[in-house]
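Multiple structures are listed underneath, in structure tokens.
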Structure P
Amino acid sequence: MSNLRVAVVGAGPSGLYACEELLKTTDFEVHVDLYDALPTPYGLVRYGVAPDHQKIKSVTAVFEKIMRDPRIHFHGNVTVGQTELDWMRQAYHAVLFTVGAQRDRKLGVPGEDLEGSYSATDFVAWYNGHPDYKDRNFLLDQPRVAVVGVGNVAIDVARILLAGHERLSKTDIADHALEALKDCAVKEVHILARRGPLQAAFTNPELRELVEMEDVSFEIRSDELELDPFSRAAHQAEPDKAVAKRLELLAQASKRPGAEKRLVLRFLVSPLEIEGENRVEKLTLGRNQLNEKLSAQDTGEREQIEIGTIFRSIGYKGQPLADLPFDDSKGIIPNQGGRVVGQTGVYVAGWIKRGPSGVIGTNKPCAKESAQAILSDALGGRLKPPTRDVHEHLSGHHRVDFAGWKRLDDHEVNQGRDSGRPRIKVVERAAMLKHSSEEVATR
């Protein structure tokens with residue numbers, strides 16, 4: 001076998017890093033068709049990274065270079081379901097899924113379905129201009145909001161809610177979100193963690209950015225900032241400079257003077273019940289303590305806070321794909337080093353492979369492992385040769401190729417330049433297809 005045809009489903013970081021690794025081989029002439037359900041590539045870099053984090057988004061320059069390789073063909077606006085997977089199995093030597101983790105985890109408490117109780121995932125997609133979330137509405141008409149979780153997404157949500165119009169107006173936040181947040185009544189955000197500061201999942205750069213917001217004061221209870229005996233022993237047994245810096249930043253933040261806006265960072269508390277007549281009005285919290293395994297245990301203590309909105313940010317799960325096996329408890333497709341269990345020629349990489357962990361760069365070694373599994377199986381003669389022409393099926397889709405994406409990209413950047421912003425995102429799918437079309441280029 002001299003040629004290797006691979007379909008990569010999902011044009012986010014994992015998919016693009018996998019493409020890069022596949023094209024390094026000299027054992028085959030590799031051709032990759034890169035699919036995405038959206039007309040745009042880059043996945044969570046476009047729709048997950050906060051709009052005021054342009055430095056992180058600069059990784060798209062690396063991704064664009066990968067996509068410009070003539071051996072890669074981008075097919076945007078193509079959703080891969082059972083029918084598509086059936087023909088892909090016949091049209092490619094291998095199919096690699098890099099579709100991420102698209103479901104958020106529920107709190108599982110009474111009142112979670114009240115109006116004003118939302119997924120942080122949906123909120124992030126909304127303010128980042130994801131076309132499937134553009135029409136969502138979020139109640140931001142009350143001064144106090146709670147965010148459950150202490151990962152980077154929770155920190156992002158809190159920062160966006162407190163950032164203010166002037167700061168956000170210089171970013172690529174979606175216009176509908178910029179307008180809605182202009183009238184935001186939120187003055188106080190409570191970030192709630194079920195365990196202590198040692199176990200918080202946010203990174204120090206995210207925390208530092210929040211701490212350094214000049215017009216936001218911090219409130220951290222001294223008894224919650226103090227490490228419990230088990231956490232202290234764990235920290236002393238395995239000293240970590242990053243953790244030590246985090247504790248230092250939190251100690252500094254707790255001494256910040258008062259300001260009009262306030263961030264309350266709570267540790268060792270869990271939401272037990274959300275109350276309200278027609279919408280979220282109150283949240284009951286249970287007090288926790290950590291055991292020797294550093295797991296949270298309910299102490300029986302209770303407190304109640306008045307809030308108008310709550311965002312849950314406690315993790316993500318993948319969702320089942322076509323007829324592939326699925327582990328619902330872990331939210332992943334079962335695999336061995338990227339090879340989908342019981343499926344010849346089908347692979348996974350990224351969050352759908354390992355679960356939602358790490359930052360953008362974490363996906364690179366993960367994708368490399370899966371790409372190497374494909375190449376190894378190809379060298380070992382374990383992949384079936386294609387028997388169908390991919391184009392006979394693709395003709396039924398309104399596809400956006402790389403040139404089309406660049407037309408849309410150029411349009412957004414040009415629109416933003418006139419307003420002093422990185423770009424102004426097109427959020428209507430029909431408009432995205434319009435601005436990516438060849439007709440626009442010939443006008």
Structure Q
Amino acid sequence: MNIIVAVLILGFIIIVHELGHFLLAKKNGVTVTEFSVGMGPRIASFEKNGTRYSLKLLPFGGSCLMLGEDENIEDEGAFNKKGVWARFSILFAGAFFNFLLAFFLSLIVLGTDGVDIPDIIGVNEGSPAEEAGMQVGDQIIKIDGTPIHFSREIMYHFYFEPLTEKPIEVTYLRDGKKHTTSITPNTISRYLLGCHYNPTDGPAELVEVGADYPLGQAGVVVGDIITGIDGTKINSGKQLSEYLDANPLSEKPISITYMHNGEENTVTITPQLYTSGYQLGWQYNYKTDKVSPLNVIKYSFYELKFNIVSTIKSVGFLIGGKVGVDEIAGPVGIVNMVGDAVDLSKEYGIGTTLLTLAEFTILISANLGVMNLLPIPALDGGRLVFLLIEAIRRKPISKDKEAIVHLVGMAALMLLMVFVLFNDIKNIFG
């Protein structure tokens with residue numbers, strides 16, 4: 001079922017893309033020889049005003065075939081006989097319609113579910129954020145000059161621009177007034193014992209122990225009960241949790257007392273460094289709140305912008321080698337992600353599942369729009385580059401030369417798709 005849902009979503013997004021080409025082609029007087037829904041053999045079709053409208057067997061995507069798109073044809077309705085900007089608008093329309101789809105679905109999702117307003121909901125005592133004057137209730141609107149409209153954008157901002165020892169500039173709203181402050185991150189290190197327990201009033205019994213972590217290496221096993229740390233008596237999982245909160249683990253050795261098969265034992269272990277980095281010491285809102293209809297429209301534009309900008313930055317990370325090829329997802333990976341999204345949301349009802357699928361469609365549609373506009377031969381963006389060159393030169397590049405470039409680009413894309421498909425399968429089953 002998940003495969004069918006994913007195929008239908010991808011197919012719908014591609015049909016919307018092709019519909020953009022179709023409508024602008026018709027608007028500019030280009031003869032569309034065939035507009036099809038689906039791929040493969042025709043199962044039904046009819047012809048009207050010189051265009052064959054077809055329904056094809058495979059419910060995956062569609063196509064818009066135009067007269068004279070890839071060859072010189074002496075016909076008034078041929079694509080190649082239209083002006084540069086007419087052809088430009090036809091090619092650009094596919095991506096533009098993907099952006100329109102993402103915007104329309106954003107209206108539905110944000111209007112139904114609300115908006116994650118980037119409000120501060122917690123400031124750690126003695127943290128850089130507190131020292132800079134940040135307070136609970138402040139709404140972040142800019143970080144280092146980058147506008148922030150959603151809480152998600154804070155996370156994405158620091159993914160693309162990781163914190164360092166350098167100060168960051170934060171602009172925020174407090175009581176309707178705008179303020180700007182500078183926050184210098186401090187370092188934070190997280191150390192682990194390598195276990196899990198239930199932080200309840202019951203005994204601090206270990207339910208999981210990592211074999212490669214300090215407790216496991218010291219011989220502590222699942223079922224053992226921690227009864228003391230550095231001489232402090234521990235009577236429950238809740239007390240253990242409170243103790244570790246008040247006494248964060250560090251590189252210093254600690255003494256652990258535990259019960260094993262009714263016998264009390266004590267071991268000295270050195271916590272293992274898990275992660276180290278920088279922090280600001282704030283927590284921001286992730287829940288969504290309803291907004292007015294006018295604000296739904298405004299935030300839907302921001303949602304579209306967020307997805308477009310994130311895609312462009314991700315491509316930049318990929319080109320710059322900051323993202324591994326293992327993180328690229330193709331059709332199989334997308335099917336798997338759709339399946340995970342459906343499985344996680346279905347217990348909350350059909351409404352939540354539909355909203356989750358709509359959010360996924362927004363992401364993929366915006367991604368497809370951006371990717372199609374990249375200046376890569378065989379894609380719409382590559383064709384747009386040739387049209388821009390033609391506009392500057394005031395004469396077209398030889399169709400034969402352009403065809404060779406697009407052929408090479410198509411071959412490269414096919415190789416990339418094979419690699420991505422292999423990568424999807426490896427990530428799922430590897």
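Each reported figure results from applying straightforward, stated rules to the coordinates on display, with no laboratory input. Quantities reported herein were computed from a predicted structural model and do not represent experimental measurements. Cβ atoms are built from the backbone, for glycine too; each structure is taken alone.
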Among the shown structures P, Q, from which was the value -9500 of helix-only ellipticity at 222 nm (-39500 (n - 2.57) for each DSSP H run of 4 or more, over all residues; to 500) calculated?
P
Output 1.29 (Cα Rg over 2.2 N^0.38 Å, calculated) maps, among P, Q, to structure Q
Which of the displayed structures (P, Q) returns the greatest value of distance in nm of label points 7 Å out along Cα→Cβ at positions 297 and 401 on calculation?
P
When mean count of other Cβ atoms within 10 Å over residues 41-48 is compared over structures P, Q, which one is greatest?
P
One of P, Q was used to compute FRET efficiency 1/(1 + (r/R0)^6) of positions 137 and 241 (r between Cβ atoms, R0 = 35 Å, to 0.05), and the answer was 0.20. Which one was it?
P
Given 16 as the derived value for relative contact order in percent (Cα under 8 Å, 6 or more apart), which of the supplied structures P, Q does it correspond to?
Q
